[in-house]
Structure I
Amino acid sequence: MPGRLTLDDSDLMVQAAMDGIGIAYVPEPFAQDELDSGKLVIVLPDWSQPFPGLMLYYPANRHTPSALRAFIDLLKEANRRQAP
């Protein structure tokens with residue numbers, strides 16, 4: 001969508017929306033304080049799908065470098081801690 005302002009930083013996008021420059025499409029946690037205070041509102045809620053979190057895809061049928069294996073193990077452990 002063409003416009004006069006294009007940003008690639010969620011915090012700046014929230015600030016621009018707060019300044020009345022336009023709307024911002026950002027992950028909800030970036031604007032949660034502003035949403036809770038009523039300074040910003042969600043528009044087009046039907047187009048705002050829930051985001052379950054990040055996914056990690058990697059080739060499991062090949063040798064996994066030790067750094068990637070450590071990262072995968074860290075993510076798995078963090079996910080186990082967050083599970084209800």
Structure II
Amino acid sequence: MEAISFLLLLGIAMPLKYIWDMPEAVRIVGMAHGVLFMLYILGAYLLKERMNWSWGTMGVIFICSVLPFGPFYAERKYLK
């Protein structure tokens with residue numbers, strides 16, 4: 001859900017704000033994305049403890065969290 005909210009923010013809300021002068025979408029989607037991002041980071045840390053991931057793996061997970069399609073990669077690679 002965090003990845004989808006990020007894509008919605010970048011692909012829909014930001015163009016609405018900067019092209020069509022409609023900042024409301026960024027406020028709503030941005031808040032939802034912020035909450036989901038914090039939950040993603042917390043969930044990644046909790047999974048580190050459960051799945052005995054190394055700090056290197058956690059670094060990859062954290063880097064994936066700031067890339068537009070990164071969480072999809074992290075899910076496919078580390079949660080199967």
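With Cα Rg over 2.2 N^0.38 Å derived from the coordinates and found to be 1.53, which of I, II does the value describe? Matching structure: I. Computing distance in nm of label points 7 Å out along Cα→Cβ at positions 24 and 72 gives 3.0 for which of I, II? So the calculation was done on II. Each of I, II could give helix-only ellipticity at 222 nm (-39500 (n - 2.57) for each DSSP H run of 4 or more, over all residues; to 500), but the derived value -23500 comes from II. Could you tell me which structure in I, II was used to calculate relative contact order in percent (Cα under 8 Å, 6 or more apart) as 15? The read-out comes from structure I.
Coordinate-derived values only; no laboratory data. If you're wondering where the values come from, they're calculated on a predicted model, not measured in any experiment. Cβ atoms are built from the backbone, for glycine too; each structure is taken alone.
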